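Scrolling down, you'll hit the structures one after another.
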Structure I
Amino acid sequence: MTKPEIAWDLSVVFPSVTDPSIEKAIEFIQKAADDLVTNYQGKIIKFSSKELLKLLQDYEIYLVEIRNLGMFARLTFAGNMTIPESQKLNDRVSKLQANLSKKLAFMNLEIGKLVHSKPELITDATLVNYKHYLERLKRAVPHQLSEVEEQLIIEKDQFGLSGWSQLQSKWLNTRIFEVEVEGEKKKLPYGKANSLLPHPDRATRKSANQAIYQLLKEDGELFTSALRNITNDWINVTKRRKYDSEMHASLIANDIDQKTIDSLLKTIDESSHIYRRYLQLKAKLLGLPKLANYDIVAPLPDAPDITYDYEKAKELCISAYSKFDEEYAFGTKDMFEKNRVDASARFGKRSGAFCSSWFKGQSAFILQSYNDSLSGVYTLAHELGHATHDYYFTREQTILNTSIPMIVAETASIFGELLITDLLLSQAQSDKEKIAIISRVLDGAGMAAFQVTARAWFEQDMYDAINRGEFLDYETISEFWTKNRDRIYGDAIEWLDVMDAEWTMKGHYYMANFRFYNYPYVYGQLFVYALYQKYLEDEKDFIPKFKKVLAAGSSVSPKEIGDVFGLDISDPEFWKLGIKRFKYFVDEFEKLLK
């Protein structure tokens, strides 16, 4: 029997990709951008608080419409990338956004200079809604160049530095890998070969790892050249913009300070033995003396064959969120009732899963190809966490207060995973089922918190080497990778020789002017685990504070979020709360194995 199509209803945004209302929206957006240039460019530095307020309100009118159109174009394309009209609209809107972004680059530059020269504006009662937005702009001012220089960098990188990312992506997606799948040799593209890494058959997992990384290693000089150029370029940018360190720009973007990140990563370093303990327990469960690298996220033997159809997954998510707080589940229920989730697999649909905030509709849209698995339930619960976050801040904030930094963006989504975990464990019918659930949690959290920390250390090692005058060749980069990998994994894992090339396929290292993409995920994972500990200690006190934090959007800093709960995020003791929650799962896993 064919399953009914579970598709989102985007007609509430625009009736269709060819509807005349889209042309009207584009005309409105272009005029709004032109008006911003005419009315404000070159004039902002002398503004009073009332004039600045009018500017920000005009800017927000433009932002609401450009983001609304951009979201619609992206989502219609993601739902089916084979439809020519959707492709055409997505391409057109992407170019429009890029051009208008360049045209309005003066806005943040000039506003930043204004509040830097008149810091009293930040605390002016007239601008109370924009206080933290203005604080963030002020923090960036000492590192900004002239408007012409900023535009030149954008133009230079568009066809220069950005080419490395395109090359790396194209290399991965145009190579064929020879993998032995359950004894049968197959030639597979990267996506299919990569999907075999968690295959139930150990020999298949090993073959997929060997095939992928052997080919990457053979072309190691290509990736070395890319990373050498990107890292050297970033060191030049760091000096030119007068950043304190190679991480400084990322700290500003994430609205955080070095002390807090140092405290976070130090806590991970000191706690990695807990993760290794889990890996040793998993080896025991798999009947192995030691895990190989291709066993780290391997499925468990004899795990219960439980399927969760989409209706069951919906029921579980609503129940988990309602159990936490009935009002908190409003967004989850609304997402399902109003068809905001696109869950069916179909030809041409974008792979993966994401949640897109819909500010104008005070809602969100989720894309996922649901597959009736435990992993599918977790993905849905995770994305519904993002949607819940959107439901709260779109009702309380104006659009300039919705630029959530990466370190905060995963708060409600990871919290949603913990809510679904507690519910599933309470309903589990056997120890085997509980083992499968907890292993799934520890596999994901272990990678996000511990393995990703090694990636941050690795990136810093490259900059340190260049600053010492060293040349980055393939061997040097690979040594940095394995050194930091082993700092986390110790002797708990046996690695294939080709795994020294693992760094080559991490796409974020190749992004232009986007460094240290890694530690925000570590922060998000441990931050939420720490908050969950606080929730378990005093549920009644915690719940209203948590909702307040979600509703705040980006109107408060991560430090102020910690303050709401009476927690100091720069203190290692705070991060140890997160480790405590991770250790709880490891302890429970061990008990179940006895």
Structure II
Amino acid sequence: MHTFKLFRRLAPYVKIKWNLTLIAYACTFLQLGLVMLQPLIFAYLIDHVLIEGNRDLIVPLLSLSLGIGVLSIVFLFIRVGLFRYLGICNMLDIRDELLKHVRQIPIPEIQKHGPGKFTALLGMDTATMGNFLNHILVEITSQLFMMLISLGILFYMDWRLGIVATLSIPFLLWVPGLFRNAVVRYSSDVRTHNEEIGAYLYEAIESSQEIRALGLEGWERKRNETMYKGLVKASTRETLYAVMSFQISGFVISLILAAIYWVGSYQVLHQMLTVGMMVASVTYLQNALNPVQQINNFFRELQGAEVAMGRIEQFIQTPIDLYSENERKQASPAREPQLEATPSDIEVSSLRVGYGGTEILKDLSLSLSPGKVYAFVGRSGAGKSTLFRALIGMMPVLEGEIRIGGQNLEEMTRSAISRKVGIVFQEPYLFRGTLMENIAVGKLDATEEMILQAALNARLGSLLDQLPEGLHTKIDHKGFQLSGGQRQRLAIARALLHNPDILILDEPTSALDQLTESELMNSIRHAMAGKTVLVATHRLQTIMNADRILVMENGCLVAEGDHEELMKQSPEYYAMASTFERDTSVAGQASHKEGVTA
């Protein structure tokens, strides 16, 4: 019953096609009703043809049986096709709802669990719920229908047989309950192990370079064996308990049928019952009891569906982030506060940001005027990326506030933030498709001319000239055939096409040489003229060209100013700038030597 309670709670997330569902169930009941007529036809055939010798009835009875069989197959064909179609539709409905929820939960929550958990949830668990709705539920309903009709016919033919069948059913339904807790526990364990293994396999594929470079194949095999042991143990026990439940039910049904054969034979020998009626009675008794065994056969799938739906419900109850909640509260896009199309100032006051009990930004305050380029510098772990993610609503704010254009970020919707602020990450994600499609996600209604201009602004012209198909060149998983610098420039082109009022560049040119980065930053400055650009970089030339430099250390803003001021007033910046200068000098010498060698 818990499974059906779970389904009732999840039903609002499924778009049930009632017309097709009713037709499918009508075909199901018609097909079963036709099947239920066959024992009566054969009983009549035995009594009046085989025993009484009335040969004139052979052709009509067999023709009737054949016609019923053909019609039954037609209804079965329609039923199976409709339920298969509905099952796929329902699975996709649930998957869409879960994917929508994935887009609304905090990003750190996704990063914490990794892709394995969500792949299992969106793949295996949604398929299991769709299977429950359009296979398990249908079969249970069909078997119950067959059982009730068979019981009615049994009571009509012989009330004693009807009582025997009715009294047997509760016991047969009680048997699976003995194993329910064990099956649920091990079914849950199997799914948990599959989720962990899914995450591990994803990691194993992604880390192929490291595994080969470090010669870790043996270590990987041992790790595999350790992970699979738990799955094998849980899966074996789940199967054994489910089989035990099914076999015990089957044994009990065999005992009941043996007793009925014994009693029926006695009645036939004493001319209290005809042979045909005895055969029909036993058939209908089987039709009354077999559904109970079939329901027990679905018991394992039913428990698996319960586990899957429990996981889906638990995930749906995961709190969404504040900005997605604001989106939900808006009755319509027209009611959403309209932000000005002009560049916006940024005010950060006493900001504390952290996750999982770790505080990353500590009482940080800053004020950024619109229309300027700001360079953020600091050692690894200083909090630059965390600040940038907080500015786009991807990190939870513990205290303080962020205001963009005078509006509190916590009052803005996710769509409003994405329109106002754009970001390019150090390791951008490229989608499977063409170069043009990857740039176009920045502005889905952009023309090809607009996309080409964005690509040229991102200094992708030389790459496009080398490719026979230019913008229409297809790229594979994460754009692996492109260099790191090309992938970064593609992401920058996407951001420039998006044309936000505020553009954040989080180490977006780390894979570029100094000359290309300098040209690219000049191009960005030109394309974003009058708008605000925030950039984190270790390139001294880029830092020096910024309108203002902000120095971060241990989650705090320790200094700000231009290059000359900070070299005199900030020891932290002086030390970092000296390091940047040495790194730039070494990189330049290496590039020169490489050019001479070439």
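Read-outs throughout are calculated quantities, based only on the coordinates presented, and are distinct from any laboratory measurement. These numbers come from a predicted model, not from an experiment. Cβ atoms are built from the backbone, for glycine too; each structure is taken alone.
For FRET efficiency 1/(1 + (r/R0)^6) of positions 481 and 545 (r between Cβ atoms, R0 = 41 Å, to 0.05), which of the structures I, II scores highest?
Structure II comes out on top.
Taking distance in nm of label points 7 Å out along Cα→Cβ at positions 145 and 209 as the criterion, which structure among I, II has the greatest value?
Checked I, II; max of distance in nm of label points 7 Å out along Cα→Cβ at positions 145 and 209 sits with II.
Among the shown structures I, II, from which was the value 3, 12, 17, 18, 14, 11, 9, 7, 5, 3, 1, 0 of P(r) over Cα pairs in 10 Å bins from 0, in percent calculated?
Structure of origin is II.
If relative contact order in percent (Cα under 8 Å, 6 or more apart) comes out at 19 when worked out from the coordinates, which of I, II was used?
I
Given 0.40 as the derived value for FRET efficiency 1/(1 + (r/R0)^6) of positions 505 and 569 (r between Cβ atoms, R0 = 30 Å, to 0.05), which of the supplied structures I, II does it correspond to?
I
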